[in-house]
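The data blocks that follow each hold one structure.
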Structure 1
Amino acid sequence: MTGEAAHSAGEDLACIRGERLLFEHLSFALGPGEALMLTGANGSGKTSFLRLVAGLLRPAAGRILWRGRAIGDDIEAYHSAVHFAGHLDAVKPVLTVAENVGFWSRLRAGDGAQVPTALAHFGLAALAEMPARFLSAGQRRRVGLARLLAAPAALWLLDEPTVSLDSGAVAALETAIADHRRQGGLVIAATHAALALPDAQTLAFGTDVSP
């Protein structure tokens with residue numbers, strides 16, 4: 001599949017952080033329903049790669065395409081098609097669980113109608129009115145992931161999404177990913193833990209090159 005034919009693609013990408021070359025000559029292409037698993041040691045560039053694809057960093061070389069067009073042609077429209085779930089859960093402690101997830105729904109021009117379903121899927125319905133400052137690390141992670149369902153986007157970028165999750169929450173995430181892919185959604189995930197991504201492509205990064 002060429003970059004122009006794919007929904008999401010990267011061509012000959014390179015990334016330099018802090019005057020250090022993390023990777024170069026990396027390419028990928030994903031069509032509807034496809035997934036890409038990023039593998040490699042800590043410090044090898046997986047998070048930086050996700051940030052490039054999210055449009056949060058500029059590549060030192062190469063280009064990123066969305067439906068055949070460079071993402072810089074309309075970065076706002078591209079951002080509306082992407083969810084980046086990074087290491088930080090982006091949970092506001094002064095808001096309740098439902099308010100946090102509802103905020104993301106409204107930010108994506110949603111009406112909040114999918115918030116109850118999103119909370120229920122990740123086992124958060126009973127905690128809906130609890131202020132987020134009282135949540136455990138695993139509960140905060142589930143709140144962060146619930147926004148994937150409450151504010152839909154075509155491309156999910158997941159950076160170590162299973163951190164702090166128990167087996168039941170991991171299963172809920174895997175079900176959400178499978179449903180997303182069945183509906184034509186795309187997923188790129190970096191994780192050291194086991195995560196079911198059937199038929200996913202793999203992009204391997206180098207070993208840890210930290211000083």
Structure 2
Amino acid sequence: MRITSYGTGSVVTTAIVCTIIAGAGLLLHSAGGATLTAAAALYLLFSLFFYRDPERSSPADPDAIIAPADGKVLLIKPVDHPLTGEPSTLVSIFMSPFNVHVNRIPVSGRVSHLRYHKGKFLMAFDHRSMTDNERMEIGLDCRFGSLWFCQVSGFLARRIVCRLEEGQAVTAGKRFGMIKFGSRVDIVLPRSVSVQVTEGMKTLAGETIIGYAG
């Protein structure tokens with residue numbers, strides 16, 4: 001199982017701490033010690049599971065806009081946005097702690113906008129989190145215009161990883177970062193994009209087509 005490079009440090013730290021706790025539990029030679037050892041082993045396994053990074057096969061169609069995150073489509077609604085114009089469509093994807101949390105580029109282009117906002121840590125399924133929570137905004141210039149998406153932290157999330165730089169050329173389906181623990185990714189599609197997903201639908205980052213440029 002591949003572990004994402006964005007979580008290597010966390011996994012190593014967790015492994016060291018869990019090994020120490022498990023060893024202490026074994027030395028106790030009691031039911032409490034056995035429980036401690038089992039809990040440490042389970043937490044280490046969950047950490048490895050959380051930071052998994054499976055390979056994905058992205059569609060080759062240059063008109064396809066690909067889901068930037070694994071999860072469930074929580075909200076689809078029309079919006080006006082300064083980068084994508086009006087009318088645009090917001091597609092919001094909720095990521096539970098059990099989803100793969102590595103994020104991927106939705107469409108090939110060039111990074112035109114990066115802005116980090118400090119904020120609260122509301123539950124990711126609370127729609128106020130889109131504007132109130134810690135988040136990283138990303139804008140892309142692509143072949144059909146501009147596209148905007150945003151990594152939003154959740155109640156458990158305390159770190160957003162984004163390895164992009166303004167002016168950087170990016171390719172659809174490539175990894176660019178992650179959000180650690182429960183969170184959401186919002187993406188705003190310009191009017192030229194025909195939305196292909198519905199609320200409640202499951203998505204896979206780098207594979208699920210959420211829209212086509214018209």
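Read-outs throughout are calculated quantities, based only on the coordinates presented, and are distinct from any laboratory measurement. None of the values given here were measured: they were computed from a predicted structure. Cβ atoms are built from the backbone, for glycine too; each structure is taken alone.
Using the calculated result 30 for relative contact order in percent (Cα under 8 Å, 6 or more apart), pick out the matching structure from 1, 2. Don't skip to the end; give the middle numbers.
On the way: 1: 30; 2: 25.
The correct label is 1.
One of 1, 2 was used to calculate mean count of other Cβ atoms within 10 Å over residues 26-33, giving 10.9; which?
Details: 1: 17.0; 2: 10.9.
Answer by label: 2.
When you work out mean count of other Cβ atoms within 10 Å over residues 34-41 for each of the structures 1, 2, which one comes out largest? Could you put the intermediate results ahead of the total?
Details: 1: 19.1; 2: 15.5.
Largest one: structure 1.
Identify the structure, out of 1, 2, from whose coordinates P(r) over Cα pairs in 5 Å bins from 0, in percent was calculated to give 1, 7, 15, 19, 19, 16, 12, 7, 3, 0. Please list the in-between numbers first.
Values: 1: 1, 7, 15, 19, 19, 16, 12, 7, 3, 0; 2: 1, 8, 15, 18, 18, 14, 9, 6, 4, 3, 2, 1, 1, 0.
The correct label is 1.
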